[in-house]
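Each structure below appears as structure tokens.
Please treat every number below as a calculation from the coordinates, not as lab data. Just so you know, these numbers come straight off a predicted model, no measurement behind them. Cβ atoms are built from the backbone, for glycine too; each structure is taken alone.
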Structure I
Amino acid sequence: MNHLKTLVRTIPDYPKKGIMFRDVTTLLGNAQGFKAAIEQMAAPFTRANVDAVAGIEARGFILGGAIADRLGCGFVPLRKKGKLPWKTIGQEYTLEYGVDIIEMHEDAIRRDERILIVDDLIATGGTAEAAVKLVQRSGGEIVGATFAIDLPDLGGARRLAAHGIKCHALMTFEGH
């Protein structure tokens with residue numbers, strides 16, 4: 001894990017003062033690091049009979065598509081409102097500066113399909129929690145959630161655990 005952690009760039013004071021932004025694009029750009037991250041993010045779920053990975057826009061698409069390939073299952077994009085071309089269902093979630101919505105196609109998940117949620121990072125857990133609610137509303141069963149990075153001080157993994165969701169993260173960074 002320490003090797004992968006060294007591949008994550010930290011950008012101080014982005015997007016605002018006091019935030020230490022954890023940039024996974026440097027990890028994604030390293031062929032060996034990217035491969036190792038995908039293997040390790042998928043590993044806890046190889047025997048979970050996952051039917052589809054639900055990847056959260058945008059870096060969750062990159063990681064989620066590769067994890068879906070590794071697990072031999074489908075991929076469902078969870079997108080920002082208005083980005084999908086077919087009939088959608090959406091879920092609101094709160095941001096520190098307002099409310100946003102993620103959506104998926106209404107027919108993307110069938111009842112009782114086993115779904116793994118994927119994103120690059122879990123911080124407060126608002127977006128991931130919205131993904132959980134959206135998948136559950138569609139009739140899917142969440143088998144877990146996997147992230148490259150957890151910021152435990154912000155409580156997102158605990159927030160998902162309160163919903164009974166098994167969380168897996170490759171690495172943690174203290175602070176914001």
Structure II
Amino acid sequence: MLTSIAEFLRYFDAVNRRAARDIAALPPEADGWTPAAGEGEKAWSINKLVGHMAGSRLYFGSAYLGEGWISPRPPDVSRRDLWVPALNESARRFRELLEGTPDEWLHRKIPMIDSDGELSGWRILMMMAEHDIHHRSQLDTYAGLNGWDVPQIYNRSAEAIGQRQPAERARHGQSGPGHPL
């Protein structure tokens with residue numbers, strides 16, 4: 001569970017950096033790319049997904065502040081060169097909204113938009129982060145399906161870690177092949 005807004009914002013900054021990194025790595029042909037099949041969210045273009053990520057941060061921020069589950073107008077992401085600036089601007093605005101809010105708000109209850117019940121403030125913030133990560137993964141999947149480079153999350157591939165396993169096992173007194181990566 002989160003214990004402070006400052007702690008969460010440090011975490012969110014890292015989530016945003018990875019999203020911006022992955023989106024910046026998309027090639028020019030990603031601009032306007034849309035899945036071949038699907039309806040609704042499953043058929044959104046990469047442009048629309050990036051705009052959705054940027055706008056949703058402020059949607060969750062509005063809920064956290066107790067100002068309602070209000071979706072802002074989506075940013076202009078009509079061209080690839082607008083994607084990262086839109087994402088970073090939404091991160092800046094989200095941070096600005098939350099900075100200075102009392103840590104106690106992490107535990108206050110916020111009414112749900114679509115059902116009876118309430119959520120703790122910290123859960124709303126984690127929903128926002130998980131939503132962001134979900135769509136970043138969706139974009140990375142689209143990149144992989146198209147043969148576009150996908151940045152490694154920690155600058156390490158499974159193959160590189162796998163190559164290091166014999167030496168790591170030997171260093172720790174283990175033998176045998178172990179679990180394959």
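Here are some notes:
- Given 19 for relative contact order in percent (Cα under 8 Å, 6 or more apart), calculated: source structure among I, II: I
- Here mean projected area of the Cα convex hull in nm² is compared for structures I, II. The highest value is that of II.
- Structures compared: I, II; top value of distance in nm of label points 7 Å out along Cα→Cβ at positions 16 and 48, i.e. the largest, recorded for I.
- Taking mean count of other Cβ atoms within 10 Å over residues 8-15 as the criterion, the highest value among I, II goes to II.
- helix-only ellipticity at 222 nm (-39500 (n - 2.57) for each DSSP H run of 4 or more, over all residues; to 500) from the coordinates reads -8000; which among I, II: I
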